Structure P
Amino acid sequence: MPFRTSPVVAEDDWVLRLEVDDGVGILTLDHPDKLNAWSWEASRQLGARADQIRFDDRIRVVVLRGEGRAFCAGIDLGMPEDRVTGRSPAEKVRNYYEGIRWVHERFRVFSELPQPVVAAVHGYCLGFGFELALMCDIRLAADNAVFALPEATIGVSVDAGGDLRLSHEVGAGWAKLLAMTGRRIDAATAERLGIVQQVTTPDDLVPTAMALAREIAGNAPLAVQSIKRTIDGFAYRGLADALKFEALSASVEFVSDDMPAGYAAKAAKQPVQFEGK
């Protein structure tokens with residue numbers, strides 16, 4: 001299983017840029033030529049950036065945003081690096097399970113940052129992009145934002161906890177409808193469902209997110225962090241066990257015939273007939 005656990009590019013070339021501005025850490029998804037598509041490497045960098053933020057006493061609040069035309073259009077369908085392999089289907093499932101669990105550990109460092117995280121979402125927020133936004137504490141969206149969990153349409157299940165977090169935010173029925181269909185919703189619908197807390201124009205999105213971050217940063221940081229810990233401790237109790245089950249359940253699809261057919265069809269923008277095998 002060729003799998004690197006530390007970032008493999010120089011920090012100047014990272015796809016996650018971190019800046020600090022008057023108490024606010026601005027974490028930018030900075031791979032605009034691919035609509036900030038996600039990869040194993042991005043997961044490594046997210047964990048590393050979260051470690052930086054966690055112990056930086058200059059940062060009281062984080063704003064997460066995307067460069068270019070989209071927040072994050074989901075997983076890079078090419079995913080050329082770190083292809084997970086195995087000498088048998090069983091070993092490949094095992095390797096995917098451990099890989100997904102490793103990714104979950106990176107995401108946990110980010111989602112459990114002591115500092116609150118405000119997501120500023122514009123354009124496409126699909127698949128993992130949607131899951132990443134759901135890891136944040138407060139979500140703002142531009143009126144051009146589009147949300148979806150399209151994994152089932154390419155032959156895999158949701159594997160980063162987005163379905164679990166979504167069911168907490170909007171209820172199991174809506175989470176199942178969105179995840180099972182892959183249906184896209186606009187920012188107004190996301191606000192109505194409670195997925196986002198405020199909708200702005202694209203031009204006002206980042207200024208509004210920064211103003212909110214500075215409002216929170218002006219309060220007592222230990223109190224703010226305590227509020228985040230206690231609310232999350234209540235709201236997401238049981239999430240760790242559910243994520244372990246999700247990692248195991250999702251690993252099975254990676255040795256199916258449907259998954260490569262779905263990926264190939266999506267990349268070619270062609271329809272696909274799934275056979276359930």
Structure Q
Amino acid sequence: MTDRIRPPAVAGHFYPDDAGDLVAVVDECLAGVPDEARRCRGAIAPHAGLVYSGACAGHVFGRLAIPRTVVVIAPNHTGRCRSPGASLWRAGAFDTPLGAVPIDEVFAAALEDACDLVAHDPVAHRDEHAIEVELPFLRRRASDAAIVPLVLAWDDWARSERLAAALANVVRAAERDVLLVASSDMTHYEPAAGAERKDRQALAAIQALDGRGLLEACRRERISMCGRAPAAVVVEAARRLGATQAEVVDYRHSGWVTGSDAEVVAYAGVLVA
């Protein structure tokens with residue numbers, strides 16, 4: 001890995017590392033999803049292995065009109081962080097079995113200038129899967145799209161709001177469509193019924209475009225939504241940019257694949273417009 005090209009970390013594990021096999025899997029996830037070409041400010045999509053969460057992600061990406069710039073905001077699963085908390089990959093590309101996804105270097109530089117929480121931090125991205133798993137969908141749906149990849153190492157509202165405000169300002173200054181994607185799974189490793197109960201509370205806050213309320217609900221109810229801060233940032237930035245609604249377009253859990261509801265990971269797909 002160099003500071004410009006980020007190689008895949010979970011190809012062959014979370015998704016096929018063969019291009020033909022990966023195309024087949026992604027296309028199956030997109031099959032039957034209405035191609036509505038919705039212009040949205042934001043979205044929330046899951047990032048587990050595609051066998052579990054790919055269909056949910058397909059319900060998100062299949063419905064979207066994907067612009068040339070997509071900001072993908074993910075949680076920091078590895079704990080590695082040398083930035084002030086929002087770890088950016090500022091230049092070059094993320095490589096995938098379907099080809100390289102370039103970084104929008106102009107937008108990335110503008111965001112880094114606009115928010116002192118954001119800094120180039122390749123170490124935080126080295127083994128992080130939560131951005132990488134979204135990229136096959138972008139390659140299939142919008143092969144010319146560029147990304148701005150951010151990994152967040154916090155879950156408090158103060159920093160989430162600061163980043164959301166900066167994002168909204170940079171999007172306004174860009175004077176073109178920019179899609180903000182929060183990469184997040186929902187409740188982890190609980191019985192399906194309890195996971196669904198908890199996730200209804202988290203999703204209610206998202207549908208109300210209430211980022212602060214989402215973080216409060218996750219803390220109060222011990223909801224193990226891994227991308228709660230990315231989701232709060234996307235919801236708040238989208239609200240500041242004029243979004244008025246958030247629609248849950250899919251909800252499912254790993255038990256749909258394994259056949260067991262005893263201990264599941266849940267996934268939700270949301271469009272914010």
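Read the figures in this text as sums done on the coordinates, not as results from a lab. This is a predicted model, so every value here is computed, not measured. Cβ atoms are built from the backbone, for glycine too; each structure is taken alone.
Look at relative contact order in percent (Cα under 8 Å, 6 or more apart) for each of P, Q: the largest one is in Q. When Cα extents along the principal axes in Å is calculated, the result is 54, 38, 37; to which of the structures P, Q does this value belong? Label of the originating structure: P. Of structures P, Q, the largest value of mean count of other Cβ atoms within 10 Å over residues 9-16 belongs to Q. Computing mean projected area of the Cα convex hull in nm², for residues 137-256 alone across structures P, Q gives 8.6 for structure P. Starting from the value -14500: which structure in P, Q was helix-only ellipticity at 222 nm (-39500 (n - 2.57) for each DSSP H run of 4 or more, over all residues; to 500) calculated from? This figure was derived from P.
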